[in-house]
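S.K.: Given below, in the form of structure tokens, are the structures.
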Structure P
Amino acid sequence: MKDDEMEIWRRQWNSQPAVPIDLIRKVERQTVYMKFENAALILPGLIGVAAVVAAIRVPTAPWILLAIGIWCFNIIGGYLQIKNTKGAWMPVADTTAAYVELSIRQCRSKLNNMRLFFVMAPLLTTFVMVVVWQIIASNTVLRTTKDFLTMIGSFAYAGAVVGIVSWITAGKRKKVQAELTYLLNLQQQFQNEA
């Protein structure tokens, strides 16, 4: 290697703007969270496997419908979640602008996944409740008023859990939206300076 070539590389390296370490850590932390979210897709898959096993053990129309429906929700939800995170894993360059752009993509990915949750969670919960109601009704398990009230209480509990998780997610959504607005303003400042 020639000394001239080394000097050119050194100048190119020094001309690169330094990326603030806080921004790098923030992006890395967001990337780890996204990996956990994608790894969490295993849990609905396990629930889907359990539904298939139940449908094989009790091959009635409601159980088969439950297994098929859960797998449809899993496939659609998993596909959309993975699609939302496409291109939001690594910066295209080691510049501050590239890290800000990546952080913007990650915020948009989070918001899209939250919107997906707000649509899928109530639909899935309603679907499961209706099918479970059909399973119970077809087996004549609801023989007494107490059985009926227990079932209604279970459905109310499931609805409350979805409601509470939705409320918590709505609070996080506001925080992510504020962060996205800040990052978009920061990006605009970079573009105006360039």
Structure Q
Amino acid sequence: MRLFVSSLLVCAAAPLLLQAEATQWTIDPSHSSAQFSVRHLMVSTVRGQFGKVTGKVVYDAADLSKSSVEATVDASAIDTRDAKRDDHLRSADFFDVAKYPTMTFKSKSITAAGPGKLKMVGDLTMHGVTKEVTFDVEGPSPEVKLPRGAKSGATATGKINRKDFGITWNRALDAGGVTVGDEVSITIDVELNKVTQ
């Protein structure tokens, strides 16, 4: 009887054990975005977004130390809804996309930060400079199973100082202050496609 009960427990636990294994995902560029916001003239906030986001994710809910994220963002397709400003942001004064057309992120650690929340630390390379940054992550969401495969999603938010990455252009205002703030808020929304094993 005891052996029978043990067998039942093993069978019942098997699906959970399978779910706990690391799963691999790719970032769907058609349903993902990298956005930013920065203070302008000390009075307002300008928001914009970059081009497509691509990359891969490994997620292990049972052992987050085995989880990882690698992402690439197209910096050349920056869009703030103002063509003149966008051209300036693409120039050597800011992102210098002729030399540095992409930004990359590679995680170094992912840890739990509460129900449905993660803390992700990794190296962000932008404008030819690599610095460690921290993102707060909402997700990943529960899998949605579709005929063409499973999907999930997550949102990562963080803040950086643009000067840390060598992006230092600014202009002083007659009334005091500067044209562009140093702190930049980043939000990355990703939709993930599960890789079938």
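S.K.: When mean count of other Cβ atoms within 10 Å over residues 107-114 is computed for each of P, Q, which one produces 13.5?
M.R.: Here the read-out was taken from Q.
S.K.: With mean count of other Cβ atoms within 10 Å over residues 51-58 derived from the coordinates and found to be 18.5, which of P, Q does the value describe? Kindly include the intermediate steps, with their values, before the conclusion.
M.R.: Details: P: 14.5; Q: 18.5.
Derived from the structure labelled Q.
S.K.: Using helix-only ellipticity at 222 nm (-39500 (n - 2.57) for each DSSP H run of 4 or more, over all residues; to 500) as the calculated read-out, with -4500 as its value, let me know the right label among P, Q. Mind showing how you got there, number by number?
M.R.: On the way: P: -30500; Q: -4500.
Comparing all candidates, it corresponds to Q.
S.K.: Hey, Cα extents along the principal axes in Å derived from one of P, Q reads 88, 37, 21; which structure?
M.R.: P
S.K.: Thinking of P, Q, which structure, once distance in nm of label points 7 Å out along Cα→Cβ at positions 43 and 59 is computed, gives back 4.4?
M.R.: Answer for the origin of the read-out: Q.
S.K.: A value of 2.2 was derived for distance in nm of label points 7 Å out along Cα→Cβ at positions 99 and 171; which structure in P, Q was it taken from?
M.R.: Q
S.K.: Here's a follow-up. I have 36, 13, 8 for semi-axes √(5λ) of the Cα gyration tensor in Å, for residues 35-130 alone, calculated from one of the structures P, Q. Which structure is it?
M.R.: Traced to structure P.
Since every read-out is calculated from the coordinates, none of them should be taken as a lab result. Remember, it's a predicted structure, so these values are computed and weren't measured experimentally. Cβ atoms are built from the backbone, for glycine too; each structure is taken alone.
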